[in-house]
Every structure is written in C-alpha cells, then in structure tokens.
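Read-outs: derived from the displayed coordinates by stated rules, not from any lab. Since this is a predicted model, take the numbers as computed values, not measurements. Cβ atoms are built from the backbone, for glycine too; each structure is taken alone.
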Structure P
Amino acid sequence: MQKTSLISYGKRTDKVMKTVLRLERTSLKLHNMTVNYLTNHNLTFNQFKVLEVLYHRGDLNVSSITKLTMSTPGNITVVIKNLKRDGWITSVKDPNDSRSSILTITSKGKDIIESVFPTHAQNLYNSLEVLDDNELDNLYELLNKVYKAN
C-alpha cells in the first residue's frame, strides 16, 4: 500500500518533488543497468566514459575529458592511470602546454569500446522504447529546457 505524505508544500511544489524523485529513480535505474553490463566486460563506468569520449571525440587533454565525463580531477587521474596501465590509452605532453597531457585511445582500447558500445547503445534504446518518437523528442526538449535554465 502506497503511503501519501500528510504534509503538503503546495500542489505545484509537491508535484515538482515527485517529478524530481522520478527523474532520480529513472536515472539510477539506467545507471545501474549500464554498470551491470560494463562489469560483465571488466570495465568500470568511469573507464567506459573515458574510452567512449576518446573514441568518439578523438585525442583530448585531461581537463576536457574531466568536463565531458562529468568527473572530478582526483577521480579522473586514477581512471586514466588504470587505463594507461592496461594499455587502453596513451598520453603525450601537450606541445602547447607542458603542464598538460593529450590522451589517445590505443587499438586495444578501440577494440574494447567497439565490442561494448553497440550493445550499450541497444540497451539504452530498449530502455526508452516505451516512448514513441514524438514522446522521445518531447522528453528530450523538456529535459534540455530544465538543464539550460539551471
């Protein structure tokens, strides 16, 4: 039996809180599905994000990767160290900034992302298959509107 709150913060505020909670639960569900899939391929979520960004965007410096993967500098340093250890990426000093390194995905890294990414994409596709094209477009536009407003 679902319990409803005895306290209301106003009709719209109550709906906002329920909506944000639904977004969080949906995001967590999709995240957990992805993490479980990647674990079966001996990849962490953060390793996958770095490999994916390098594969789809090309060579990048650490700062760009940190921003694109929404990571923290401390965490990304460990992830990069482990990817280099495993031979999935390499790094060279940035010729334009000696304090920075440019990261490159190796052929071994490409092999992994090429074997994992198509099924990952299909898993996400399947998760949102309950929406028709119009609903998917609307959801994207609405989330984008909220994202840009904050």
Structure Q
Amino acid sequence: MDAFPMDGLARTFQQVESNLLVRIVFNHRLQRYFQAIRATRFFDYLCSTHMGGKILYKSGIRQDIFSHDDLLIENLTHNPQLCRQCGKCKAYCPMDRPLPEGIADQEGCLQCLYCYLVCPEQAISLQGQFGFFNEQIHQYGAHIKKIV
C-alpha cells in the first residue's frame, strides 16, 4: 500500500510566509551579527523567560512557545459510535497496532498520539493531562487534519 505517493509532492508545499523582522534576522548576510547577539548571556536569559519566549514567538523568530508541563496519558479510549472505520489511526501508528479496537490495550503503545491526532471523527479520546501537548494541538492540529 502506497500511503504517501511521491508524484507531485514538491508542488504541494506552500512558500512559508515571514514578516520583515524574520527576513532580516535570518538573512545570510547578517547572520554573523545576530549570532554574536544570540551568544550573549542577556539574550540567553531573555530566551529562557516565559515573556521573552512569547515575544520571540509573536515576532515570528521562534516557532514554538515552550511549556514545561508534562503530558500524562492515563488512558486512550475509542468511541465506536463516532468511528467510521477509515483506518487512519492504524495507518499512522508506528507500531502497527490493531487499531482502533486495540486502543485500550496499552501494551506496545509508544504514546506518540498519532492515532489521536489523525482521527477525523475524534473517536479517540485521551484521559490525563495534556500539558505541553495543548500547545502542539493548538499550533499544528489543523495542519495535521489537512495532511491526513
């Protein structure tokens, strides 16, 4: 089964949009100056603060807002009433687990949550604490749904 056809793949990517500040900071001619600034203790401290991280994220220089909250998966469950048996959860499982029926069986599960992310019907639910995963879903959830 060829789940990822390569024909025409290069034509499906969109050009990344960036603002003027990002284009200046990442300009190859100016890199040595920004690397010198980045190597300072002050900038290192600024990047490590929550507010500094938010400023860098909002400006487009940083791609993520870092969260130190851990993801805690207590259980993954499958709702058969919502499931339409599309097979995406199984297709994206790196362990090739018998999904969706085997979702409650945690043995052999890496807890990567690919099954959770790719389910178009939200038939897989997670019980526990989302922690840093909340930000990942917020930023990338819609993109993942478009890809699968």
- [ ] Compare FRET efficiency 1/(1 + (r/R0)^6) of positions 28 and 108 (r between Cβ atoms, R0 = 41 Å, to 0.05) across structures P, Q and report the one with the greatest value.
- [x] P
Task: Source structure (of P, Q) for FRET efficiency 1/(1 + (r/R0)^6) of positions 60 and 76 (r between Cβ atoms, R0 = 25 Å, to 0.05), computed value 0.15 - done: Q
TODO: Assuming -10500 is helix-only ellipticity at 222 nm (-39500 (n - 2.57) for each DSSP H run of 4 or more, over all residues; to 500) as calculated from a single structure, say which of P, Q it is.
DONE: Q
Open item on the list: Matching task: 2.7 is the computed value of distance in nm of label points 7 Å out along Cα→Cβ at positions 20 and 140. Pick the structure from P, Q.
Closed with: P
Task: Given 23 for relative contact order in percent (Cα under 8 Å, 6 or more apart), calculated: source structure among P, Q - done: Q
Task: Structure (P, Q) behind the derived value 1.6 of distance in nm of label points 7 Å out along Cα→Cβ at positions 100 and 116 - done: Q
Open item on the list: Suppose Rg and Dmax of the Cα atoms in Å, for residues 52-131 alone works out to 15.6, 45; of P, Q, which structure was it derived from?
Closed with: Q
